[in-house]
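**Student:** Right after this note come the structures.
What follows draws every value from the coordinates through simple rules; no lab data is involved. In this text, all values refer to a predicted model and were calculated from it rather than measured experimentally.
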Structure I
Amino acid sequence: MPPRNLEDAPRLTAPSRRRASSIKVIAKDDTNGEKLVSKKTDVSANRAGSITLGGELTVRRLGYGAMRLTGAGIWGPPKDRAQALAVLRRAVELGVNFIDTADSYGPYVNEELIAEALYPYSNDLVIATKGGWNRVGPNQWTHNATPQHLREAVEGSLKRLRLERIELYQLHVPDPMVSFEASLEALLEMQSRGKIRLIGLSNVTREHIERAWKLTPVASVQNRYSFADREWDYVVDYCEKNGIAFIPWFPLAAGQAGMDAVHRIAEAHSATVMQVALAWLLRRSPIILPIPGTSSLTHLEENMGATTLQLSQSEVDELSGVEELTFSR
């Protein structure tokens, strides 16, 4: 399934929370963008701890998913290019050193924005991208994980990101018309040529991971997952057992029962519902690497505040026990 828009998710933040956490104040400028008007903040990705990908790359355990920095329907350039660039730069300032993207976001636009905003890159910044899913129009996705396409996709991402090697390259989704092993062998070829460092998977089952392991170590798995969308619980457990990073997308997926619970807990902590959802993910397993995405500077800083939110065990249990969404299982 394609990723979903989280920008309209309710955000509950009491005034006292804003003062206590020193989250930067945001003001609107004359171009309808957002600008920072204070100088310090104590929210940081550093507080999330770290995780090591593939036994080689250590990153902070709260990253940034850049998909929202595109036009409507994940198609074309963002409405406010200047703000998109500012969000990317601010994410790095807040300690984020893992950014997730894909060639299909835009398409191509997302990777180009990352390079425009952040190149030359800091030494510890890991940019993870994906290939194997095409965009043919707004909210339209088509499979293409043929070996030839993946080779071209890797080369295109390298050029757009201005990299000599992609540190983590993920197969975006298995192609039902192409052998899964053939897709992986194309990535292995690019790895042997020094174009890719680590290989990851996305939108896969445990069977896919086990088949991939017969060919290559798997550094990460990126699937849809949240406190109320636990279809991939068994994949999370498998990843934890085998030292594979699990990267959840759509972290606020929840039905009415789940939203009632997360709102109640957010109000108790004077936090946003997204902060609660992210705090639950960080507690769920040490191999989970959340990548909340947003095109808003305000929401970016709020999301980083999840690293300081301490949920009680009873709150964690309550969220873990909410009724799952109907599309789960």
Structure II
Amino acid sequence: MHLLLSLSLALAAPPPDAGITRDLDGGFDPADPATWHLSAKLGKVSALRAALVGDLTAPATDGGTGEQPLTADEANALLDDPRADLVYGDKTVSIVAPSMAARHRQEHLDLLKLMLTPERLDAGVAFAQHRAEVLERVEKKTGVAREVIVSILMWETKLGTITGDFQAFNAFTSQLYFIDEANAVALGRKEEQRLLDKAKQAAKVESIRARAKKNLLALARQCKSKGIDALAVKGSWAGAIGYPQFMPASLKWADDGNGDGKIDLFDFDDSIASVGRYLAEHGYAQSRNRAVWDYNHEEAYVAGVLAYADALKAARLGDGGAAPARKK
């Protein structure tokens, strides 16, 4: 079995973000996200570049994701590609800002209201019926309720319809190399200063940096092993990939759901199997709340996923497996 990152290699237009700008004049102003570009940090003779090339070429300890180290020539060619120069500046500022946690939580609370509408529940029921065979198989194998699996796929990508238009490589390099500048910009805003806890903010910066490095290396090595252009892989603003929005470093939990010997997170059978395996191996049998929290460390997300799963089960069983009739 091998892992396949099956993504369109055609580059789509980047999402609206004032920070996605290559400064053609070569200037770099740490206070202006519009001027940030990777070559400002990773010039050909920079110590940061040498360190990254060393990491990319080091023996991989992939935990079963099929990673292969790059050669020095491959690593340098990747960094010299003009597409690598893009930095998601404004998005990185938004991610590191103290207000991010509250904004993210509110997004989940707002989404729950939408998720519990008849239209979304009916869509979930229809999906569960259409994918009943693989859902039943994965449910028996992992012990994870099919409704929880469907709920996560609905929450993450609206059942595969919204998977993200950010270049995953650039999302990770932005967070790895520009997190200090982004933090300074964020903390220069009065509304963010009011929310600041210095110790927590410092820990947050380092957590983002470490996570970005881990996932950047995993992405580049996995693409090398599969012959995929690392700069063409699209995902969320965080760099999450596919229908279940797995981070590259989490692909060791991905699973083959259709027995074709490949794992494609843009295939529903594999995505269903992967979500089931992830939750099972993160303690679902002991606590579904804890397992879903491990999938996304936000209490509002956990509450929302499980509320939709419970509503979906009630709707699915309300009429012999079909969605119950609703009053006009």
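**Student:** Of structures I, II, which gives 26 when relative contact order in percent (Cα under 8 Å, 6 or more apart) is computed from the coordinates?
**Tutor:** The correct label is II.
**Student:** While we're on this one: When mean projected area of the Cα convex hull in nm² is compared over structures I, II, which one is greatest? All intermediate terms of the calculation are to be shown ahead of the outcome.
**Tutor:** Values: I: 15.6; II: 18.3.
Largest value of mean projected area of the Cα convex hull in nm²: II.
**Student:** Matching task: -11000 is the computed value of helix-only ellipticity at 222 nm (-39500 (n - 2.57) for each DSSP H run of 4 or more, over all residues; to 500). Pick the structure from I, II.
**Tutor:** The value was obtained from structure I.
**Student:** One of I, II was used to compute mean projected area of the Cα convex hull in nm², for residues 127-206 alone, and the answer was 8.5. Which one was it?
**Tutor:** On the way: I: 5.4; II: 8.5.
Computed on structure II.
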